[in-house]
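Engineer: Each structure below appears as structure tokens.
Every read-out reported here was derived from the displayed coordinates using simple, explicitly stated rules and does not represent laboratory data. Computed from a prediction, not measured in an experiment: that's the story for all the values here. Cβ atoms are built from the backbone, for glycine too; each structure is taken alone.
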Structure P
Amino acid sequence: MSEKRINPILKMALELGPIAAFFAAYVAMKDKSFVISGTEYDGFILVTAGFIPLILLTTALLWKLSGHISKMQIATAVLVVVFGGLTVWLNDDRFFKMKPTMIYTLFAGILGFGLLRGQSYLKLVMEEAMPLRHEGWMILTRRLALFFAGLAVANEVVWRTMSTDTWVNFKTFGLTAAVFLFFMTQSGVFQKYAAEADEDSA
């Protein structure tokens, strides 16, 4: 299926909507517990159970509307199903809290593997959005791999040492803000190694 144009606001809503919905549902249900088939579940477990089909639905809608799903989106959806499913099945919130660690470790590992081969796998998924020269892609990829590794460590520290409330706020706002801030601070790389600038000077 060829890639189609999609309203950027709608795209952002589909990408960030599940996270916002998870946070809102958690705030509403965090102090409640429910007995289902003789087993007691707290609000976090039920919110996680609802998050799984929601992320699958929004991912499917993105694919339907745009005709394209990135490998990162696919990996995220798969890990949500796996770790979210384990959380609900075993009635243990630790599995879902580990999900961001696994996601960022996976991304860091993939980017790092590419760097060892002298390649930027980041370029393969973002070249059209950010055309850069090879040197720029390698610098950005190294920085992003280290950044993802740092986020994985940060998530482990937060969920293992702090309350669930703190972790939910960290996951909803902290991780999302960190990714935006990272790319905002890379403007020097984008300007110095922009492919257009290189072609014009040539």
Structure Q
Amino acid sequence: MATTTGLFAAFAAGAAALAGGRAAVHWGIRKGLAAPRVPHDTDPAALGLGFDTVRIATANGKTLHGWFIPVPGSAAAPAVVVLHGWGGNAALMLPLARPLHEAGFATLFVDARCHGASDEDSFASLPRFAEDVEHAFDWLATRAGVDPRRIALLGHSVGAGAVLLAASRRPQVAAVVSVAAFSHPAAMMRRWLAAKHLPERPVGRYILDYVQRT
């Protein structure tokens, strides 16, 4: 009986150590892939544009920071949700603000979760970027002065992939502008592995599989 108990205890300890080791590896993967949080260094006021700073509810009980730039005097202006790329923020997309404003578009510049001034979450990913842009779209569709039938999505890099994914799920989206989207997430991940000098097998394959599951 003592021997059986000892074997069970050893097995349990080994299983716990293995689980702890896997958890540590997974934490390391998430930490290594985490986007840098870059603070805003400007806002629409620097362009002479009137705007509202807003908070928008998104998934997991989190909120997004955004800048809404209306079209003064318009009862139903077309509008655009603008989303940055990995490690970016809304301020980096502001060069688009004046051209869009002068063309008659209301705009909503948002920070994805874990970026800019938006809430932190357990991790960021392209599907979570897409969730965020969908919530931004829903918020914008209820805004006074915006025509909900004429809202477009514009994204850059990972944000570009996210607006394509969001539009595939939202037939109400009037148009999509996808700037510098990658052809496939796996190709982007393989470039990241190569930059870190990590072999694809077995380390890279494990990382890719974990990221895809997550």
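Engineer: Given structures P, Q, which gives the highest value for distance in nm of label points 7 Å out along Cα→Cβ at positions 144 and 192? Don't skip to the end; give the middle numbers.
Structural biologist: Values: P: 1.8; Q: 4.3.
That would be structure Q.
Engineer: Kindly point out which one of P, Q the value -24500 was derived from, the read-out being helix-only ellipticity at 222 nm (-39500 (n - 2.57) for each DSSP H run of 4 or more, over all residues; to 500). Could the numbers behind the result be given before it?
Structural biologist: Details: P: -24500; Q: -13000.
The read-out was computed on structure P.
Engineer: If you work out mean count of other Cβ atoms within 10 Å over residues 32-39 for P, Q, which one comes out largest?
Structural biologist: Working: P: 9.0; Q: 13.1.
Largest value of mean count of other Cβ atoms within 10 Å over residues 32-39: Q.
Engineer: For percent of Cα pairs over 31 Å apart, find whichever of P, Q sits highest and give me its label.
Structural biologist: Values: P: 26; Q: 31.
Greatest value across P, Q: structure Q.
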